[in-house]
Structure P
Amino acid sequence: MYSDRDALVSIIVPIYNVERYLDQCLDSIEAQTYKNLEIICINDGSTDNSLSIIEKHAAADPRYRVIDKENGGYGVGCNLGISEATGTWISIVEPDDWLDPHMYEDMLAFAGTFEERLDVIKTPWWNYEDWPAPKKPKCRVCKLRRRIKTSKRPFTLEEHTLLIEIHPGIWSALYRKGFLDEHRIRFPEYPGAGWADNPFLVNTLCQAKAIVYLDKPYYFYRADLPKSTLNHASDVAIARPFDRWIDMTELMKDLGVKDPGIWRSHYLRGFNYIDGARYDDGEDNPIVVAKEREAFQHMEPEYVLNNPLLNKTRKRRYLEAMGMDATNIPMNGRWAHFVHETLETLRIEGPGIFLKRAWFLVHGARKHPKNA
């Protein structure tokens, strides 16, 4: 079989000033039941005690490789880790997150059931929310869970475009090192964190010829805290969601992506980013207004107007911004999509959570009409 159950996994941990959470992250890697690991810690110029924490773990475990470098950003660190990796598989782990101890054992055992050479092994993840309050934190499974069935055969992105609709959870996956090298896939080297995971997501999934999905969450992602993204301090931060969506769009064009379903899902993500920016920094913010129009200029009308994933309000906003007629907005397939999504949500969440969410959408919208 191509997918060796005993293959070396290179775990890349890009680290910058995370002393508060780093022990938990590294402890969870060391606790993996799968032992054939190479743990590459990239200390990206941390000014806190992160480096000493890494060195403490490395002194007790020979599987560590520690690279201490000047600050260059998340993408630079990940790329250095990929270049230095000697494993068959690449895993990216963010240093404030942690792993279920059976993550790699289960993923590789699952991959070993396929005869084909795989490019990506994907799983859902846990969103760890409200984590600063010790009595309040909770885990919610991401929106992939139970929406995609555990694979019986490898697939390509066209079959499950949901993989690019939601958060770019690149870390709940394994990537074959040979696949990344063959297609010269690396992270964009933006300053700081820079949302470099967004282009990496589409670059890998759009080019992968053999993806498999195991519908069990293992990765614990420390989600953004409520209101933590409001009122960004710099123009660059305000513009970032728009810029990254545009970067992904241009990358997908360069890759020659033709599938309408992939483009429709990508456009839904773009509108989600736009609405998030409008909420965070104000729909009248001049940078938000200018960047929204710039994003719209990168959209093909057919993938907006003939997109059942988009509601009428979003389509109207696009048409008006582009100076196009908004009197007869096509909504073909929207009702069928709405019914399907409603039934899926009811099936996955159960009637209690479903009704609670519906109540919030109605009453919350009345309290916050601008964000409805």
Structure Q
Amino acid sequence: MINLLIAGYHGYGNCGDEATLMAMTTNIKEMAPDVNITAISHIPELTKNEYNINSIQRFNAIEVIRAIVKSDIILSGGGTLIQNGTSTRSLLYYLSIIKTAKLFKKKVMLYSNGIGPVNGNLNRKLVKMVVDNVDLITLREEFSKKDLLDMGVKKPKIYVTADAAFTLKSISDKKAKDFLIKEKIPLDKDIIGVSVRNWSKAKYGDKYIKEIASACDNMVKQGKTILFIPMEQPKDIEVSKRVMYEMKQDSYILQEIYKPDEILGIIGQMKLILGMRLHTLLFSASKKVPMIGLVYDPKIEYYLDVLNMPNGGDIRTGDIDAKKLTAQMEGMFMGLERYEDILSEKIDILLDKAKQNEILLGKELEQIRTNKK
């Protein structure tokens, strides 16, 4: 058996990170039945039960070191892990796992990662020193590669692939509709799925919430149903309800907690998506549902450009405007088929790129098998 350890931001209720883990574990099991998977998690029991893998507590240092020692390969798995936009502590955590793995002469792969922002000369030197010694890097964005090269990471092979979540398999349309019926969401009108998140660095504070609310009101008046889709529990519930509170028209919110493949299926029932969360947009692309993105981070801008989908404004610069959003949604409804055709073309390319992550991992696993003989 090959022992593989996945280190990522798992067990926190973030649908995007869980989607990546679900896709990774499913793909690895199908590709390599001889691999024993362990994931580091905030809630190991949850991760163990959800994905039928081993799991350990991320803050139990002894357990983590034991898992590293036992492993043949460590994956820095999905998401934007190498960054200190959240906190320097988070950056140091993931770098310490990579550093420890290399101290014990283990293979390390950055698997479908985003990079940055990494601020501060010392932090950037640390990233260069640690990441320059990994065995293989796959990244989900071109600008992530540029950032690593700018930091001086040159030794490992770097491939720009795509987010692993593009390979996630959805539940059926029937199951998705059953969930909506159970949630008492009316299915007799076109549904606009809305995914928002709190962003403390928004230029004009909560103004973007009021503008989104006003745009949603305008679409309800035109006979559309607004459904808020929380992607991270409980944070997105709170901010979604703030938007709903600002609205004058009725709207709906998903009440239950759903697995990533279930959210993917539910998004497939939407006619249009208005989203801030990256994986809302990626799921929307996978299901060929036209989208308008609200930018708070370069990764949103990047994928909107790659998908050739409209940018609804940038929270960072404060150019979120209800009239503009309304006009964009109206225009999109008038040309849904054209946008669906664009996504049909784009998603095939992105799916092929996402599959490169497991193909490249497969080559690393084959080397390990050869060395074990």
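Each value in this text was obtained by applying a stated rule to the coordinates, not by laboratory testing. Owing to the predicted nature of the structure, the values given are computational and were not obtained by experimental measurement. Cβ atoms are built from the backbone, for glycine too; each structure is taken alone.
If helix-only ellipticity at 222 nm (-39500 (n - 2.57) for each DSSP H run of 4 or more, over all residues; to 500) comes out at -13500 when worked out from the coordinates, which of P, Q was used?
P
Looking just at mean count of other Cβ atoms within 10 Å over residues 278-285, which of the labels P, Q belongs to the structure with the highest value?
Greatest value across P, Q: structure Q.
Hey, FRET efficiency 1/(1 + (r/R0)^6) of positions 62 and 238 (r between Cβ atoms, R0 = 41 Å, to 0.05) derived from one of P, Q reads 0.35; which structure?
It traces back to P.
The value 19.5 for mean count of other Cβ atoms within 10 Å over residues 78-85 was derived from one model only; which of P, Q is it?
The correct label is P.
Work out the source of 0.45 here, i.e. which of P, Q gives that when FRET efficiency 1/(1 + (r/R0)^6) of positions 70 and 294 (r between Cβ atoms, R0 = 41 Å, to 0.05) is computed.
For FRET efficiency 1/(1 + (r/R0)^6) of positions 70 and 294 (r between Cβ atoms, R0 = 41 Å, to 0.05), the value 0.45 is produced by structure Q.
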